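J.: So, here's a batch of structures to check.
Quick note: the coordinates plus some simple rules give every number you see, no bench work behind them. No experiment lies behind these values; they were computed from the predicted model shown. Cβ atoms are built from the backbone, for glycine too; each structure is taken alone.
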Structure 1
Amino acid sequence: MTALVTGASGGLGRELAESLAAAGHDVAVHFRGDAEGAHETVRRVRAAGVRAYAARCDLALTDPAALDDACAGLLDEAVDALGPLDVVVLNAFPQEVTPWADLDTAAWDRVLDGGLRPTAALIRAAGRRLRRGGAIVTVGSIEGFRAAPGHTAYAVAKAALHHLSAAAAYELGPAGVRVVGVAPGLIDRPGLAQEWPEGVDRWRRASALGRPVTAAEVARVVTFLASPAASGVTGVVVPVDAGWSAAPAW
């Protein structure tokens, strides 16, 4: 089994790559600029006894032809290095948060050009290259369901990604390719509670489990959705949010 994970030089992307490796996938590790982080992910993937390959590619391209070529080139590079792809996990997405007063056209373009456009182009390109029975997993956000103040552009882009995942599932279903997404909630990391105590406290009060989720928890759900065990699941976005989305709205 072979997988490509975009934005895998650290954080959630690294956890995704490691989780897929633990499940037996050879993993192509996409990165944009952090070569050191990407090679550390490669080292960790190989420690699981599978193959790994680091593929650098800038996907934040505004020229349509250049973006299509970059997406095709990234996928073909992964295939050349590791063999036909079974899974593509689309994790790379800008996390820029712009206050409403500063949300001009340029700010919208940064989110759309850096996240939604390349993700859509990669889904199209991946659908032509995945083996029958393969899966594309998109990484959305709970903000795609309910926006937070000051997060408008990010939330709208993630909501569009959720809808894109459903639409693409119907387009690619006849080819035997599934498209499914996850919507992580607040992901814990070292120092988060110290850096953003009021936000973490609000999250704990709002979520059913009273805590953030971990990157490993999100990665395990992605690995399941990408596996044959989830062969009947497509066109949906699964929240991984410690029960935040189950909170009463009044």
Structure 2
Amino acid sequence: MSRFSANLGFLWTEYSLPEAIQAAKLAGFSAVECHWPYDIPAASIKAALVQCGLPMLGINTQRGNYSQGDNGVAAIPGRENEARRYIDEAITYAAAIDCANVHVMAGCTDQSPTAEATFQRNLVYACGQAKEQGITILIEPLNHFDAPGYHLHTLDAALKTRQDVGESNLKIMFDCYHMQIMHGDLTRRLQQHLDVVGHIQIAAVPNRHEPDQGELHYPNLLAALDNMGWQGYIGAEYRPTQGTDTGLGWMTAYQ
């Protein structure tokens, strides 16, 4: 049976992060994840997690200067020092709250060999730093409609990056929303590559709302994941149509 994680970058955004963790617990989620928690002391987040008995599954590295178009910097040549500061910050924060994964955001590039080489060097660094803390580094392909110019658009590109880096604690974030837009054929792709998937996320396609609408039939996909032996959580990373609480009927139905 699927265990669901609330992505607090999208859910209960009207609350502070500690309050959102409590809301996720009350709603029946088994875990939480978020994007950029750095404005809040790690001790406050850790206290909320302990109080609620929920694990934090993942955080992202900083995006950089988002107002200037940054969406991560790890694949941008010339910004290696900045990228490694963000990596160090994320790993330190993750270790302080017992967070399992850090998503290293690549950023927008020209997809050149130079950008890819920059990304791979920064990932080798990230994996080395994270391994000491028992943390997994994630990379995530983002679809080219929502994230134009992002360095990783496809699963194949992410698989090649992972193979070239060659670190055991580097895995792929399989966001079904992005994967459906870019590829489709999700069940087969998961069957082929589940051993290198570090986390799975869901949302409706194409509107990224609650996962009980749109073109993907998640009950079938979640049942297939059960049959494949997936032991991880399923991250609910969607934008609520109205309030988060009013749209949670999908979770009861899917469980």
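J.: Kindly point out which one of 1, 2 the value 1.8 was derived from, the read-out being distance in nm of label points 7 Å out along Cα→Cβ at positions 88 and 176.
T.: So the calculation was done on 1.
J.: FRET efficiency 1/(1 + (r/R0)^6) of positions 72 and 104 (r between Cβ atoms, R0 = 25 Å, to 0.05) computed as 0.20: which structure among 1, 2?
T.: 1
J.: With Rg and Dmax of the Cα atoms in Å coming out at 17.2, 48, pick the structure among 1, 2 it was computed from.
T.: 2
J.: Using Cα extents along the principal axes in Å, for residues 80-191 alone as the calculated read-out, with 46, 34, 27 as its value, let me know the right label among 1, 2.
T.: Corresponding structure: 1.
J.: From 1, 2, which structure was distance in nm of label points 7 Å out along Cα→Cβ at positions 96 and 160 = 1.3 calculated on?
T.: 1
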